[in-house]
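Enquirer: Below, each structure is written out as structure tokens.
FYI, it's all coordinate maths here, none of it is from the lab. What you see is a predicted model; the values in this text were computed from it and never measured. Cβ atoms are built from the backbone, for glycine too; each structure is taken alone.
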Structure P
Amino acid sequence: MPLLAIVYFSITGTTEKLAHAVARGADDPADVALCRITGDDIVSGRFQNERLLETIDRADAVAFGSPTYMGGPAAQFKAFADASSDRWTQQRWANKIAAGFTTGACAGGDQLHTLTYFSILAAQHGMLWCGLDIPGGEDPGGRNRLGSQLGLATHLVDGALPQSDLNTAEYLGQRLAKLAKRNG
């Protein structure tokens, strides 16, 4: 059974809800490791959680998640990404399947830039990117509500995550796990 590592930073709990939804979707066809980036992982501005990095080393697939702050991923996620450079030089994450999810304050809150950042990070590591295969506005259940094919982009509506976005996160987890199983 493939291992899916879900690496995410969350400060308000919204991105964490998405991470758990991705995990629910992947749970049947894959083992799941939720890897939350915390402030304690960052010492003097550098990410210092070797165990989390080793979990990704063992994973067959990785989902990256972060809120979109000021047009990109949170600084805490960026610290993790910067710390992955030792793995980059060895291409230790090459050929793993990767995907991304993010949330922002507004529907047009530059979430696409965060997803683009994730996909470039994956490409640098030699990973294979998994986007959404649900055309925006075409799903009867409302999945992929904001129409991002690159990954899951969402925002709060009346202070809450819409159920359709949680359903999209579950679908992304399922899709990622199935591709990892096929790739394995």
Structure Q
Amino acid sequence: MTTNLSSNTVVVYHSGYGHTHRMAEAVAEGAEATLHAIDAEGNLSEDGWEALDAADAIIFGTPTYMGGPSWQFKKFADASSKPWFSAKWQDKVFGGFTNSASLNGDKLNTLQYLVLLAGQHGGLWVSLGIKPSNLKSSVRNDANRMGSYIAPMAQSDADAAPEEMSVGDLETARLYGARVANVARQHKLSERV
């Protein structure tokens, strides 16, 4: 039996101003995943839905607006009741990420929503697995500077362009993508035993 299995990981996300898109790109780079964007009207292409159904791992991404996911992401989440009815995402590996302008911005609430969404689908959530950067010597570009354990959080100043995002936040996202894909590979291998 071969142990060199790859995983089919899909990142599905909404981005309002481009910051969450940059996080999605970093997550996808780490996971060697495909990206599927939810559009400004909250719709996902048919190809996107098919990719999610075929995926070993699904990673959700949304900005945090007013203490929760964007309405566009919520519309997608509500539409995911269709695969829920037939348990198409049952036992898949899940992850997620978010971004907001404020240091806190109630991002934890958004991540908890994503965990619950994965749970509704019977999925297996992957935590961040990176120690926080919380020493006096810590700097903005350190990995996990937000001190999250559940999944990556990023903070982007409200007047900053996506290109000005913290390198540390993007590296946290990239490392997390790799972690989710690795867990998905291990899970896929365990199902073959």
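Enquirer: Distance in nm of label points 7 Å out along Cα→Cβ at positions 46 and 158 computed as 4.2: which structure among P, Q?
Expert: Structure Q accounts for this read-out.
Enquirer: Then there's this: Among P, Q, considering only distance in nm of label points 7 Å out along Cα→Cβ at positions 62 and 150, which has the greatest calculated value?
Expert: That would be structure P.
Enquirer: Supply the structure label, taken from P, Q, corresponding to distance in nm of label points 7 Å out along Cα→Cβ at positions 38 and 126 with the calculated value 2.0.
Expert: The read-out was computed on structure Q.
Enquirer: If percent of Cα pairs over 26 Å apart computes to 26, which of P, Q did it come from?
Expert: That value comes from structure Q.
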